[in-house]
Structure 1
Amino acid sequence: MRYAEAPDVHGDVHVEAPPSRVWALVTDIALPARLSPELQRVEWLDGARGPAVGRRFAGYNRHRLIGEWRTVSHVLEIEEQRVFCWAVVDEDGWFGTPSPPPSSPLATWRFELRPEGTGTGLRQVARIGPGR
């Protein structure tokens, strides 16, 4: 399989919490850094505070074999308590030619929420590529 083919995977789970609570977690861009050995910290760029289409955030990563690098994510889609989607790009050229616009992302991440009984149905979708 090739990056250019943009393979994806998704997972579904039921969360016994209301969509508003689940939404607060999936839109907290700092949460993954608290759980990941690679992602060290995340920050909104350009004075942004919170997700909206077109806003950007930086992720600072470290791996003992690769070193340290930064990615920039562009919020592509947001629908309150329903959809949060962003594309990750290599603006600094760490992995090759810099790719500032989100037209050829390294990865795209998407969370989809739906009310489900007394909780929330949550789907996470990850697409790798088509950028390197």
Structure 2
Amino acid sequence: MLELGRQALASQPFSALVGARLVRFAPEGTELRIPVADALKQQHGFVHGGVLSYAADNALTFAGGAVLGTSVVTAEYKINYVRPAIGQEIIARAVALQAGKTQAACRCDVFVVNEGKELLCAIAQGTIARLSAAPSAE
């Protein structure tokens, strides 16, 4: 299952741009990691909130996909930033809290690794929806 998830991640050009790696993809949870590069920081030296948001969004979607099947999208999500992300790596860990036939409610904790220590920097929750058919251009 992990290889299938890695193929999906590799097909996303933005994921390649930020250097994201999927290290866990299972019904029990998912984990996405992003190395911190200067290009991902904002003017104060923190990892940009958009990068943390991307990590949470993708981890949530993989968590939903692990229980609903891989043809899923994010229907909505909310994120709370609780600490500036200063460090060497971002880790987003997500789990499906409840899943039905067409959607899953998921939670994600986003950590920054600084000097080997994981610090919580964001918390997200979202709804992941199963796609019923191929997306249209409408």
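Quick note: the coordinates plus some simple rules give every number you see, no bench work behind them. This one's a predicted model, so the numbers in the text were calculated from it and none came from an experiment. Cβ atoms are built from the backbone, for glycine too; each structure is taken alone.
Computing helix-only ellipticity at 222 nm (-39500 (n - 2.57) for each DSSP H run of 4 or more, over all residues; to 500) gives -2500 for which of 1, 2?
1
Assign the value 29, calculated as relative contact order in percent (Cα under 8 Å, 6 or more apart), to the correct structure from 1, 2. Don't skip to the answer; put the middle values down first.
Working: 1: 29; 2: 23.
Label of the originating structure: 1.
Ranked on distance in nm of label points 7 Å out along Cα→Cβ at positions 50 and 82, which label among 1, 2 comes first with the largest value?
Comparing 1, 2 by distance in nm of label points 7 Å out along Cα→Cβ at positions 50 and 82, the maximum is at 2.
If mean count of other Cβ atoms within 10 Å over residues 58-65 is computed to be 12.8, which of 1, 2 is the source? Mind showing how you got there, number by number?
Details: 1: 12.8; 2: 28.6.
This figure was derived from 1.
Upon calculation of Cα Rg over 2.2 N^0.38 Å from the atomic coordinates, which of the structures 1, 2 produces 1.08?
Going through each structure in turn, the value belongs to 1.
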